[in-house]
Structure P
Amino acid sequence: MKTCKYTNARRQFLKSTVAATLAYSLLSQITAGSESRVIKKTIPSSAERLSVIGLGTSRTFNVSDSADSISPLVEVIQTFFDRGGQLIDSSPMYGNAESVTGALLDQVKNKQGLFTATKVWTNGKDEGTRQMQRSMQRMGVDHIDLMQIHNLRDWQTHIETLVDWKARGKIRYIGITTSHGRYHKDLEAIMRQQPLDFVQFSYNILDRAAEQRLLPIAQEKGIATLINRPYQRGSLFRLVKGKPLPEWAAEIDCVSWGQFFLKFIASHPGVTCIIPATSKLKHMADNMAAGYGRLPDENTRERMIEYLAWL
C-alpha cells in the first residue's frame, strides 16, 4: 500500500510528540460500554443520533482484499467501533475501498450502531442502479443507510432513483457530496430545492468557506452534514510540526493537534459527523479521542483560529 503525504506528515508529528501516548491513555479510561459519553449529533430529518467522529475510506482502504492486506486493518476498525464510532463512508471512486470495508465488517466482533454510507459515481439511471447494487454487495449489506451522489455527478438523474429507493427501504437517507469549492454555488441551489437528508463537503480550521453559506443553509433546511478533509490532506499537521499545543487545550479535553483540529469542526452547531480517513491504529485512537469530552465554545473557537494564525 502506498503511503500518502498526509500519513507521513501525521506519523512524523506523532513520533516527535507524546500525543499518541496521551491519546491512548485517555482512551484506556473509556470502556466499550461507555456509549453515553460519546459526543453525538442529531440527524435533523429523523432525530436519530450519530457519533460525531466517523471514518472515511478514501485512499486508506484502497488495498487488496487479500488476508495479508486486510489483517492490519482489523484492529483499526475494531477500535473505531469499540470507541463508539458508527458511520463509515466509502465510494466506488475509492478503488477497492468498498470491498475492503465489507471484508473488515465480516471480521469485527462488535459493530453495534454501524451506519453505512457510500455514493453513486457514474452517469445514467441504469448504470447508477447497477453501481449502487454492486456497492451493497461489496460492503456486504442488504441496504445502505446513506446513499450520496458523488461530486454532483449526474445528480438530476440519480436523485429520482434515490427518492424511489428510500421509499422502498433500500436506503434510509439521501445525500450529495463535493470536495471542490468550485461546486459550492451549485450545491447551495440543490440544498434549497431537493429532499436531502445529508450533504457532504470540506471544512476545517483553515478552510472555513463552508461557514459562509453551506453550514447555515444546512441548519436552515434541516440537513445533516458530513465533513471531509478535516486535516486538509495533512497540510494542517505540516503547519504545526514542532509547534506546541496551547496549554489551554486541556480545557476542551484535547491532548493532540489531531484532536484540536477535529474538536474545532465538531463544535460547529451545523456539523453532524466528521470522516477522517486512516489505516493506522494510533491515528484511529487519536481521532476517536476527539469524540469525547468537552467541545470549544464560540470564544474558544476564535481563540483556536487566532492561535493557529500566530504560529
Structure Q
Amino acid sequence: MAGPDGGAERLQEQTAAIISQLKRVIVGQDGAMREVLTVFFAGGHCMLTGVPGVAKTLLVSSLAKLMKLSFKRIQFTPDLMPSDITGTEILEEDMASGRRELKFVRGPVFANIVMADEINRTPPKTQAALLETMQERQVTIGGKTYPLEQPTFVLATQIPFEEEGTYPLPEAQQDRFMFSVLMDYLGEDDEVTAIKASTGTAEVELAPIMEKEELLAYQDLILKVEVPQQVIEGIVDLVSASRPETKGAPDFVKEYIEWGAGVRASQFIVLGAKAGAAMAGRMRVEPADIRGVVAPVMRHRIGLNFRADVDKVSVEDVISRLVELRNP
C-alpha cells in the first residue's frame, strides 16, 4: 500500500468484494456482515446473538476462506474443560533413547479465527480460559508461554432464548467483546431465497480476496484514521450519559438503567468508527461512522432494571434515545 489514502481506497474496494462474495452464500444479513467485517479490520472480538439457522457459523467460516485464515469451531458444552480449548501437555517417550519429555499439544484456540459456539453452555472456568487468551493473545502452560498466531479473532455465539443449563457471561467478560451483533429471522422473501439455494444442487465456491498480511496492514492503517478532538469528546459524553450515577444523566437513564457502559465502550466506538471510515475509503471519521457502531458497541454494556422490564423498554430503545439526545 503506497500511502494512507490509497490504502483506504483499496480497503473500500476489497470490502465491497468480500460482501459481494458473502451474499452468494448468505441471504438477508447485510448489516451483520458489515459489522463483523468492521470488527475484523479493527482487530477486535465479536459476540453473535441469534436464533438457530440464521447462518452465524456460515458467515464466520466464509470470512475465513475469503481472507485465507485458519478457522476452528469449538462446540461449548457443560463438560468442556479449559485444556480442551487451550491445549495440554502430554508425556511423550522417544522409542530410540527411551527418554521421556513433556510435549505441548495445541488446542483449537491456536487459529486465526476461533468460533466459540454457544459459549453460554459451558461453566465459567472454561469461559474464563477462552477470554484470557482473547485479552493476552497467548497461552501459558507449565510456565511456558505460547503466543497465538496473528491475526487472532474470537467470535462467540449465544442462543438468546434458552436459560436452562446455561451460564450467562458476566458483564465484565462480555465487555471484552468489541461488538455484539444481532442476527434475526429472515424476511419472508429472503427466507424463500435461502431455502431455494440450500435445497438445490448448485455449489458456491468462494474465491480468496485478501491475504492475512494485508489484513494486518489494514489494522495498522485504521489506527491512523483521523478523529477530531470534539468528536471524541462527543463520544465520551454519549457513553457517560448511559450511566445513571453521572451528574446530568437523562431522566430515562436514571429510570431504566441499572448500570451503564464503561470506558471500553468509548474506545471501541472510536475504533469502530475509524474502521468504518477506512472501509468507506476515507481517512477521517464522519458522524455517520459513529452512529453506525454505537448500537453494536453498547448493547451488551448496558444493564436494564426491573422498571424497564415492566414498561417493556429494551436496550435498543435506550440506545436510540441516547443517540437522538446526544446526536454524536
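FYI, it's all coordinate maths here, none of it is from the lab. Here the structure is a predicted model, which means the values were calculated and not measured. Cβ atoms are built from the backbone, for glycine too; each structure is taken alone.
Of the structures labelled P, Q, one was used to calculate Rg/Rh (Cα atoms, Kirkwood Rh), for residues 38-157 alone, giving 0.97. Name it. Structure P accounts for this read-out.
Given that distance in nm of label points 7 Å out along Cα→Cβ at positions 94 and 286, derived from a single structure, equals 6.4, which label among P, Q identifies that structure? Present the calculation step by step, with values, prior to reporting the outcome.
Values: P: 1.9; Q: 6.4.
Of the structures listed, the value fits Q.
The value 33, 26, 23 for semi-axes √(5λ) of the Cα gyration tensor in Å was derived from one model only; which of P, Q is it? The read-out comes from structure Q. For structures P, Q, calculate distance in nm of label points 7 Å out along Cα→Cβ at positions 150 and 270 and state which one comes out highest. Ranking P, Q on distance in nm of label points 7 Å out along Cα→Cβ at positions 150 and 270, first place is P. Between structures P, Q, the greatest calculated value of distance in nm of label points 7 Å out along Cα→Cβ at positions 134 and 246 is seen in P.
Given that Cα extents along the principal axes in Å, for residues 118-277 alone, derived from a single structure, equals 54, 33, 24, which label among P, Q identifies that structure? Going label by label, the one that fits is P.
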